[in-house]
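Following this line, the structures themselves.
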Structure P
Amino acid sequence: MSDLEPKVVAYICNWGAYSALDAAGVGQVAYPIGVRLLRLPCVGNVNVASILEAFQMGADGVMLLSCAKGRCHYLSSEDKSASTLAEAREIIETLGIDARRLRQVQVQDADGEALSRAIRDFVESLRIVGPSLLALNEKANVAQGLVVD
């Protein structure tokens with residue numbers, strides 16, 4: 001296990017998952033500081049390119065925090081996010097990125113404790129996996145002047 005404080009990009013659904021985040025805040029339930037939440041109308045809108053870009057920009061992990069099964073406000077989004085997740089997982093594995101760095105969690109409305117626990121569990125799993133080699137390679141290239149911002 002490393003002392004890594006993983007950087008996580010978490011795409012969060014505006015509906016059920018966000019209500020859980022709100023409940024976590026009201027209940028003062030914490031989650032790790034390295035998590036950046038991006039609120040969307042629906043995580044079904046997240047595309048593979050966005051997931052890959054998060055890794056390219058230095059994320060150690062990416063989460064899709066969606067509504068609980070059967071609770072989505074958009075009819076086909078459950079299937080769409082599952083399809084996107086499968087496609088992204090296949091691509092990142094081809095790129096040599098451990099598939100454990102990508103996770104979808106279905107969150108019950110207003111269950112802040114479960115949401116916080118899911119985030120903490122994911123971050124802990126990333127500590128075990130270690131830092132993203134893609135992010136480390138990018139940092140090394142910048143340090144060597146091989147990449148210009």
Structure Q
Amino acid sequence: MRRVVVRRSSIHGKGVFAMQPLGPGERVLEYKGEITAWRVAVRRHRREGVAGHTFLFGLSDGTVIDGSRGGNSARWLNHACVPNCETIEEAGRIFIHTLRAIEVGEELLIEYLLETELPLDDEVRSQYACRCSAAACRQSMLADAG
């Protein structure tokens with residue numbers, strides 16, 4: 001039986017939802033896609049980007065996984081300021097693990113902790129606005145919402 005399914009999310013676009021109960025610390029998914037240089041991925045995203053979606057996941061070695069190329073359902077994970085899952089990098093691969101027990105039908109959420117080199121003005125802040133609606137929402141998907 002499938003453990004997760006992608007369907008419409010009340011947070012944004014599509015989301016990943018549990019099809020069966022998931023235990024705390026459980027490895028649920030691997031974030032898959034083409035591993036490439038940031039400059040290649042950003043250029044491609046600007047040229048071909050899916051409206052309102054970015055499927056790029058940075059790795060510690062400076063490369064990026066481009067989930068728009070050969071990606072899987074993990075690319076639809078939405079951001080939350082109080083996530084129920086975390087990402088763990090192992091040998092150049094990204095795995096999604098639960099932080100707590102997750103019930104059937106619950107959306108799996110990670111904290112994006114995005115970074116930008118742009119000055120944090122109102123326009124940039126609005127581009128990275130959080131939609132998670134958590135009581136402790138930081139109102140931003142940026143790591144440094146400053």
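Readers should treat all values here as calculations from the given coordinates under stated rules, not as data from a laboratory. As the structure is a prediction and not an experimental result, all values here were calculated from the model. Cβ atoms are built from the backbone, for glycine too; each structure is taken alone.
Here relative contact order in percent (Cα under 8 Å, 6 or more apart) was derived from just one of the structures P, Q, and that gives 28; the source is Q. Tell me which of P, Q gives -3000 when you compute helix-only ellipticity at 222 nm (-39500 (n - 2.57) for each DSSP H run of 4 or more, over all residues; to 500). Derived from the structure labelled Q. The maximum of Rg/Rh (Cα atoms, Kirkwood Rh) over structures P, Q, that is, the highest value, falls on P.
Distance in nm of label points 7 Å out along Cα→Cβ at positions 10 and 82 computed as 1.5: which structure among P, Q?
This figure was derived from Q.
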